[in-house]
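> Quick heads-up: structures coming right below.
None of the figures in this text is laboratory data; all of them are computed from the coordinates on show. Computed from a predicted model, the values in this text were never measured in an experiment. Cβ atoms are built from the backbone, for glycine too; each structure is taken alone.
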Structure P
Amino acid sequence: MIKCFLKNSNKLEVVTDFNEFNSDEDKKSKVVWLDMLHPNQEEIAFVEKTFGIDFPTKQESEEIEISSRYWEEDKKIEINSYFLIANEETAHNETVSFILQGNLLISIRYKELRAFEEFSKRFYYAPKEFKNGFYIFTQLLDIRIDADADIIEKLSKDITKLRKHVFTDYTNDDEDILEKISSFEDLNMNIRENLTDKQRILTSFLKSNKYDVSLRADIVIMLKDIKSLIDYTQFNFERLDYLQNIFVGMLNIEQNKVIKIFTIMNVIFLPPTLIASVYGMNFDILPELRWDYGYAFSLVLMVISAVTPLAIFKKKGWI
């Protein structure tokens, strides 16, 4: 599906039927944004022919080296940027390709993205604020950076909540806690990768001489925001590492408590077992063998031998 946004003075027109370009050549010069969602080969070929632009393949757009994420030619800039897709179960970075040529922006994506929906609403509401494709591109990135900040804020709250749970409501749900810590680390890693990618792209974009100079201040502000968010992701990594160490330490404490109980039980029952073993020997001559009070004496001796270690442990504060 392709949406074509045309600006006529301060009015915005959206075209989805490209046959209109065949009958009205003037419309092509008024196009400021082509948003392509799941484009097929026929649509790509039509746009390439109509606007004289070569599209990168999906494999090329997903390469990670900076020369593949951002490059300039005489008349155009090609950019591949990560857009984070995060839900309650998984998070991953989806690559979106941008082509800037003259006043035109072309975006190629293969997922529904909230940033594009939000910007479309802003564009409909105030089209005159976005003069050309460069303004649209920077605004899309700005919306994405704001969304990343919201995700980081929610992640920080979730980490704090999990930390309180570990310290106050810990109920031996070890696997669930470790799974949450792991999922938080994955999300934080994806956010960090997403922000670092945008930092590299905007830094390169800032050095270009093709964009409108009035956008420079906005780009510098976005770079500062990204830097602060990257610092916060590092802080979250440290918090998660600390939380994991604390959790492992508490697991060791719980295991030590169990081992301590078994050790105390062994110490308590060892003397009575020794006494029972002595009087269970089958020798003919045992002093208490035919004693009327021999059985009671052995029981009392067992009780005393079991209670004495308990009293000593309690006095020393071991239990």
Structure Q
Amino acid sequence: MGHFLLRRTGQALAVLFGVSVIVFVMIHLLPGGPARAMLGDRATPAKIAAFNREYGYNRPLPVQYLRWTADLFQGDLGYSVKLNEPVLTLIGQRLPGDVVLVGFANAFALLIAIPLGMLQAFRRNRIADYVATGFSFVFYSMPIFWLGLILVVLFAVQLHLFQPIVPQASIGQLLLHPSDIALPIITLTLVTIALFSRYVRSSTIEALTQDWVRAVRAKGFGELLLASRHVLRNAVGPVVTLVGLTLPVVVGGAVVVESVFNYPGMGLLLWNAAQDEDYPVILGVTLVVAVATVVGSLLADILYAVIDPRVRVQ
């Protein structure tokens, strides 16, 4: 187990290093460079030169990367000239909102997708399986911004149950009024359920074809007992890994959801930074998302190794 953890941690660090280099280089390849992006098209050459000297953009690219990395280890992600705040402060203000949005969406999706996928597998090629599969395909294939707009029209405009736009307040204040953040959570949850339920269905069907399932059934176990005590653990294993691997997809969907509902999270921060060409914010948010993705994948692999001892042996 120790060798497994050491190897996966080394791979995670290598991925983070590669992501930081690629993102750093790509942002520096913007037309006109970071200075032109942040100062605007009307900036004079003198202003651009002064800006580059002040923030070190006139130095060679490897030197800039090493300096940025050194600042990063000291907790300095840069400074947003357009928002006039440190990037770390901006991320600290928005990160709790993302944790709530993605956390609730994943939790609700797992609570619904696991029993739904197992029901589809036990009722394979029956009406319940066809209906659930149809809804999964609809939500999975539908553009997430379109789904959000449909929910706004239905639940906010027609039924007046939820707020169409999330108020710009702290996440603590928003949690005191769940109806204010219900629509973005529901939108992201529906898409995630469609994704997870398909994998649960496939892994459950595979488990049901094993010889030990026939032996359990031959002993007289009912379907409910078979599902809860024997099949569930085998079906959940791949889904645990899937949660970590699909984190980029969920976070990517959160960017769109936050922009549709004006949700105060890092997705909206990244969206606005991309429109304003705020280079330090783009770099900082991208790095945080990369770290969350790699850590999520690492934790998923560790949990999978705990659930299935065969992974540790391999």
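> Work out which structure the value -21000 belongs to, where helix-only ellipticity at 222 nm (-39500 (n - 2.57) for each DSSP H run of 4 or more, over all residues; to 500) was derived from one of P, Q. Each step should come with its number before you reach the end.
Working: P: -21000; Q: -24500.
This value belongs to structure P.
> If distance in nm of label points 7 Å out along Cα→Cβ at positions 17 and 49 is computed to be 3.8, which of P, Q is the source? Write out the running numbers ahead of the final one.
On the way: P: 1.9; Q: 3.8.
Comparing all candidates, it corresponds to Q.
> Given a value of 25 for relative contact order in percent (Cα under 8 Å, 6 or more apart), point me to the structure among P, Q it was derived from. Write out the running numbers ahead of the final one.
Working: P: 13; Q: 25.
The structure behind it is Q.
> Can I ask one more? Upon calculation of P(r) over Cα pairs in 20 Å bins from 0, in percent from the atomic coordinates, which of the structures P, Q produces 24, 34, 16, 11, 10, 3, 0? Don't jump to the answer; show the numbers that get you there.
Details: P: 24, 34, 16, 11, 10, 3, 0; Q: 27, 49, 21, 3, 0.
Only structure P yields this read-out.
> Matching task: 1.00 is the computed value of FRET efficiency 1/(1 + (r/R0)^6) of positions 73 and 209 (r between Cβ atoms, R0 = 41 Å, to 0.05). Pick the structure from P, Q. Don't skip to the answer; put the middle values down first.
Working: P: 1.00; Q: 0.20.
Source structure: P.
> Of the structures labelled P, Q, one was used to calculate distance in nm of label points 7 Å out along Cα→Cβ at positions 9 and 265, giving 8.9. Name it. Provide the component values of the computation, followed by the final result.
Numbers: P: 8.9; Q: 3.0.
That value comes from structure P.
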